[in-house]
Structure P
Amino acid sequence: MDDIGLDAVQSKPHDDYMEIPVKKLFADSYYMAVVGKLVATDAPKMFDILFQLPWYKQLHEDWLSELFSGYKNARVLEVGCGPGQLMRSASSWGHTVVGLDRSEKMLKKARKNLANCSNTELVLASADDIPYTPNTFDFAVAASLINVVDDPLPILKEMARTVKSTGVVSFLVPSEKMSARSAAAHIRENRLEGMSSGALRMWATLAKKMSADHCEQIALAAGLVDVVVTPSFDGMVHTTMGRKP
């Protein structure tokens, strides 16, 4: 993830802010600044904090719990696992999870978070050169990674290579419908406050978005079949899944 300074949250407010009470506007701006600073200085801590937010945790857990529905003790690869919070959820459901990340700082945090999880493994490696043989995993997943890398195709091809025949590759990305306006509507409807509100506004402001067509195209280009792109989180997120032939 590119470093992002506090200048990113000090720009002119979007029109949606005009409908927000002044007290909440200042609170949201404060938490947006906190998130922006953490992105630049301590990304592992930032992702730890994000996964403590109910909306963020639920979004990701819903994605994987539906994906893994009907499977017991699946072998799962998470590419770009960060501090391991999503791995911990998946392992608590009885699955064996391998987490791969190119950042030693992320993996250091993940080791602490997964200290009591016996069915997890962490690997320091690049996502476009996964150190596993073909047909190793039932699932290969990536959250908010495919949208930020320069070229996602080699990564998706590697993910597809490592899953078993008919295995599933899935990724979650912000959609082109994620914006300051859609985030503000979600915040109002769900009465988000504090860090929950500020973090969502910051994600909507900074995230690199992908259209459903783009998600489908790169999944097909990676050699996947039966590709399905599903909107979630009020349409602000796409989850894409495809099977290995």
Structure Q
Amino acid sequence: MELQTYFLQNPRAALAFSGGVDSSYLMYAARQYGCDLHAYFIKSSFQPQFELNDARRLTEELHVPLTVVQTDALQNAQVAANDGQRCYYCKTTLFTQLRELARKDGYTLLLDGTNASDSFDGRPGMKALQELGVRSPLRECGLTKTEIRRLSREAGLFTHDKPSYACLATRIPTGTKITESLLQKVEHSEDILFSMGFTDFRVRFFHNAAKIQLRESQFALALGKRQELTKALSPYFDEVLLDLTPRA
């Protein structure tokens, strides 16, 4: 099935919008094919501010109504405990709330941006979305990440080359309790790296240290800014470490 056919068959939908590459292209395609679409952005301490800024920018450019859902994911003790099923508990909590809100607004179909390259192996959050009946048109239509980036570039979307960005909770090792303070430290640290010119990286919490993961092409930049990085991140972490295994 092609996306055009999908939206002809489903002309009215709500979109769980992250501001990332996949859901941005899905939004664009839905509008191109005449879908009555309403976007919902879930804002919790797990989502950095720049993602919300990007979401607002694109919905304004595409003239799609946006509802920002403010929530506290850490109110769920199972989420805060951060065991191996954290993502399942989190997705279940947040998307249940989102589905109910969308239904009150008159939308019975809820979409997300999962694509055909996304694996379900070892991803409990995917199970939660399936259980809640969330549909993934990009996956159903066989569109891969590479194809979505190409189509986004052709469409002129500013998100076409945006690095993939998992939620901030993924920076905290499984089994370490997640707190608002810890998430803020990670977000502030990643903001600092962005301001220094780094792209497509992670700042992970590691025994009270910041472990920076970079693409190999940015190792030289990190070494050149070693003292600046250490000084900037020292208010948040006891040590600043560079992971010598490049990000894939």
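Derivation of every value follows stated rules applied to the coordinates shown; laboratory data play no part. Predicted model only: the values in this text are computed from it and were never measured. Cβ atoms are built from the backbone, for glycine too; each structure is taken alone.
Things to note:
- Structures compared: P, Q; top value of distance in nm of label points 7 Å out along Cα→Cβ at positions 98 and 178, i.e. the largest, recorded for P.
- Label whose coordinates, when volume of the Cα convex hull per residue in Å³, for residues 58-145 alone is calculated, return 122 (choices P, Q): Q
- FRET efficiency 1/(1 + (r/R0)^6) of positions 202 and 226 (r between Cβ atoms, R0 = 25 Å, to 0.05) derived as 0.10 - corresponding label from P, Q: P
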